[in-house]
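Structures are listed in the sections that come next.
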Structure 1
Amino acid sequence: MLNGLLRNEINQNEFLNANNITIIYKNIPVLGLTFTYRDINIILINKLTKYSFMKEICLHEIAHIELDHLSSNKSKIICEYEANELINNLI
């Protein structure tokens, strides 16, 4: 489904609704993070980040959802690598 978003086959709202994703912009100590709360996939993006970089951060966090990292026992390093690889292969 991420392919559809990147190819403009679906718009951002359709993608977010289909994947039960909420994006929140907040002052946090990292660029972005993702977690699940009450069956909602929540993406936090640091609101102090440059707007032009926020899209990349959001795509990276969506990759974690697509790769099912939120329920994975993989190490953080492996999850970060896989998310980066997915986005690099799609763009």
Structure 2
Amino acid sequence: MRARYVKGAEKLLRLNPFSQKFSSRTATPYREILFILKKLKLHSCFIKINGSPMTKESAMRGVLRHAKVRPHQCMLIGDSALDLLSMK
């Protein structure tokens, strides 16, 4: 596993001081992201975990339904143009 460490991210996910609903939506294959999150013991921090081959748009719609929230109640953190498009 190679990924840039984001200081404070693990602490935020584990403590969840604001009782937020976190989901993971990535282009990484589903089985691979699930393996990574389980290895890091972070999978239980997420209400929903999505990976490839599911499209980001489809995953986002599913997360909104699953969490019973509306788009204006969400925040997306991403690093690609596809992430931006999936929120429209």
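Results, tabulated for the structure shown:
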| item | result |
| --- | --- |
| Answer label among 1, 2 for the case where distance in nm of label points 7 Å out along Cα→Cβ at positions 38 and 62, calculated from the coordinates, equals 2.5 | 1 |
| Read-out helix-only ellipticity at 222 nm (-39500 (n - 2.57) for each DSSP H run of 4 or more, over all residues; to 500), computed value -11000, structure in 1, 2 | 2 |
| Which of 1, 2 leads on relative contact order in percent (Cα under 8 Å, 6 or more apart), largest value | 2 |
| Comparison of 1, 2 - label where distance in nm of label points 7 Å out along Cα→Cβ at positions 46 and 78 is highest | 1 |
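Every number in this text was worked out from the coordinates using simple rules, so none of it is lab data. In this text the structure is predicted, and so the values were computed from the model without any measurement. Cβ atoms are built from the backbone, for glycine too; each structure is taken alone.
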